[in-house]
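S.K.: Read through the structures below before going on.
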Structure I
């Protein structure tokens with residue numbers, strides 16, 4: 001049995017090795033890599049004339065994630081027009097290799113040379129202010145004359161959709177200055193002012209999440225944690241008044257059916273230990289479900305002023 005198992009193991013190893021077949025060579029240094037680097041630098045600078053010197057006459061550019069079976073690609077003239085407009089459309093352009101990555105040149109056996117790059121692009125779109133901060137993966141195919149004949153781009157297209165949508169005014173729901181969800185926020189704040197915590201917390205769902213400027217990015221607090229924190233605040237301070245500033249807005253979004261009340265307040269407190277008084281401005285956003293319960297609370301307030309002696 002031992003000999004049988006050993007023979008089977010050797011057979012598996014032999015099959016594994018027999019499946020390997022070299023189909024070319026990958027290069028860390030190669031003239032094609034220099035060409036791509038110079039092409040991309042000219043591209044980001046909007047130098048379409050220099051870019052043209054690196055392209056074959058039958059050049060085509062493609063978006064790699066396009067599922068249209070009838071796609072034709074972008075020809076040389078169209079691509080160069082796009083290059084020509086890059087500095088008109090974008091500011092603060094930066095294209096650098098992604099951290100830890102570097103381009104490869106691949107000479108396939110009995111075939112063409114390809115260069116693949118992994119870069120990160122940053123820019124601000126001049127018309128819309130949309131920020132580009134995104135990875136790009138590109139494949140460049142070379143002919144025998146060292147010219148680029150095919151460029152295939154892979155990138156997150158939703159950013160460019162946002163740029164396109166931002167060229168025209170679009171409505172995204174309704175804004176109310178009176179609504180029952182606004183009433184709920186005012187009643188909740190009034191209950192807190194009067195230390196009626198049972199009523200105040202009744203406006204929140206049990207699984208509501210709370211965020212403040214003073215929490216680390218990405219962290220939230222639960223309703224129980226908020227209750228514990230608030231107990232400490234009410235033990236240390238008298239809440240003389242919680243006053244609305246201006247008026248709250250209720251935004252009922254078409255996008256994802258969002259329901260948000262945003263409101264502005266002034267907290268007037270007296271520290272019990274020494275009688276020192278404070279006035280603290282605050283801004284809140286409260287997200288509601290379709291049953292009128294608060295599912296998320298974001299507090300834009302700083303309590304650093306309370307450290308004053």
Structure II
């Protein structure tokens with residue numbers, strides 16, 4: 001018997017609706033594994049499940065963090081563990097719906113055992129980034145192309161940390177990841193995956209981004225900033241939010257923001273599928289929504 005069900009897939013693939021439907025069918029509750037849905041006030045741009053759905057199917061780890069801080073993978077594992085214990089204690093089934101695969105991996109196999117930080121090396125890398133960020137990215141790509149392809153080109157923190165890990169350990173991050181994949185799982189789980197056709201996913205992403213801006217994403221960001229949230233807050237690095245900040249700062253027009261957010265979301269979906277194709281545990285679902293729900297139900301051992 002599995003301790004929990006895990007539903008994964010690229011952004012905009014339909015995980016939220018299918019996860020809730022599956023939880024409802026198996027007598028379960030959803031544990032969200034989304035790095036930005038945890039933040040209060042970040043509603044439109046994170047495509048959170050609406051209140052009607054959350055009233056019908058309990059959702060955990062949504063709206064649990066102050067956006068002025070930074071919610072970490074370690075915090076997620078702690079909170080998700082507590083939610084899973086509570087759900088199972090009440091005779092229910094935890095259904096982890098994962099938009100952030102790093103969170104899912106941390107929950108299932110523990111945090112990646114990185115080497116200790118080297119402060120002097122980090123300072124040197126930060127200075128190099130300030131001088132020529134593109135050169136630092138190329139350096140990581142030359143050492144280990146896999147982590148370089150999995151992060152945004154402007155994600156300074158993750159690029160520098162990946163490069164630091166390579167230089168301190170003398171090994172590629174990919175090698176360390178592969179070793180970590182062989183670790184014993186923290187839970188008995190069944191992992192189900194969504195992989196819609198690329199053209200259909202791109203069309204859904206474009207429609208979703210346009211609807212977010214039409215639904216008032218700019219007003220949501222304005223309200224967050226007016227409430228005292230710093231424009232440099234980590235939560236505002238989320239796709240849609242960073243473009244909205246640039247619109248409010250006069251750097252982009254709304255159509256430009258929509259285009260950039262759409263392109264960034266497509267790139268994110270591509271990186272997510274890179275992660276998921278490397279997983280050996282995924283049982284892929286296919287067909288229409290009702291067919292995928294039937295397949296998921298048949299594959300869940302509860």
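S.K.: As an exercise: distance in nm of label points 7 Å out along Cα→Cβ at positions 65 and 185, calculated from one structure in I, II, equals 3.5. Which structure is it? Numbers along the way, then the final one.
M.R.: Working: I: 3.5; II: 2.5.
The read-out comes from structure I.
S.K.: One of I, II was used to compute Cα extents along the principal axes in Å, and the result was 84, 72, 44. Which label is that?
M.R.: Details: I: 84, 72, 44; II: 55, 45, 37.
Answer for the origin of the read-out: I.
S.K.: Further, regarding this structure: Thinking only about distance in nm of label points 7 Å out along Cα→Cβ at positions 25 and 145, which of I, II has the largest value? Please report the intermediate quantities before stating the final value.
M.R.: Working: I: 2.5; II: 4.0.
Evaluating distance in nm of label points 7 Å out along Cα→Cβ at positions 25 and 145 on every structure, the highest lands on II.
S.K.: Taking 2.2 as the value of distance in nm of label points 7 Å out along Cα→Cβ at positions 209 and 265 derived from one of the structures shown (I, II), identify that structure.
M.R.: Working: I: 2.2; II: 0.7.
Matching structure: I.
S.K.: Please state which of the structures I, II yields 16.4 when mean count of other Cβ atoms within 10 Å over residues 49-56 is computed from it. Numbers along the way, then the final one.
M.R.: On the way: I: 16.4; II: 12.5.
So the calculation was done on I.
S.K.: Starting from the value 0.05: which structure in I, II was FRET efficiency 1/(1 + (r/R0)^6) of positions 105 and 233 (r between Cβ atoms, R0 = 35 Å, to 0.05) calculated from? Kindly include the intermediate steps, with their values, before the conclusion.
M.R.: Details: I: 0.05; II: 0.90.
Answer by label: I.
S.K.: Can I ask one more? Out of I, II, which structure matches 29 when relative contact order in percent (Cα under 8 Å, 6 or more apart) is calculated? Walk me through the numbers before you get to the answer.
M.R.: Values: I: 12; II: 29.
It must be structure II, since only it matches.
S.K.: Can you tell which of I, II yields -17000 when helix-only ellipticity at 222 nm (-39500 (n - 2.57) for each DSSP H run of 4 or more, over all residues; to 500) is derived from it?
M.R.: Details: I: -8500; II: -17000.
Corresponding structure: II.
Read-outs throughout are calculated quantities, based only on the coordinates presented, and are distinct from any laboratory measurement. Model, not experiment: these values are computed from the prediction. Cβ atoms are built from the backbone, for glycine too; each structure is taken alone.
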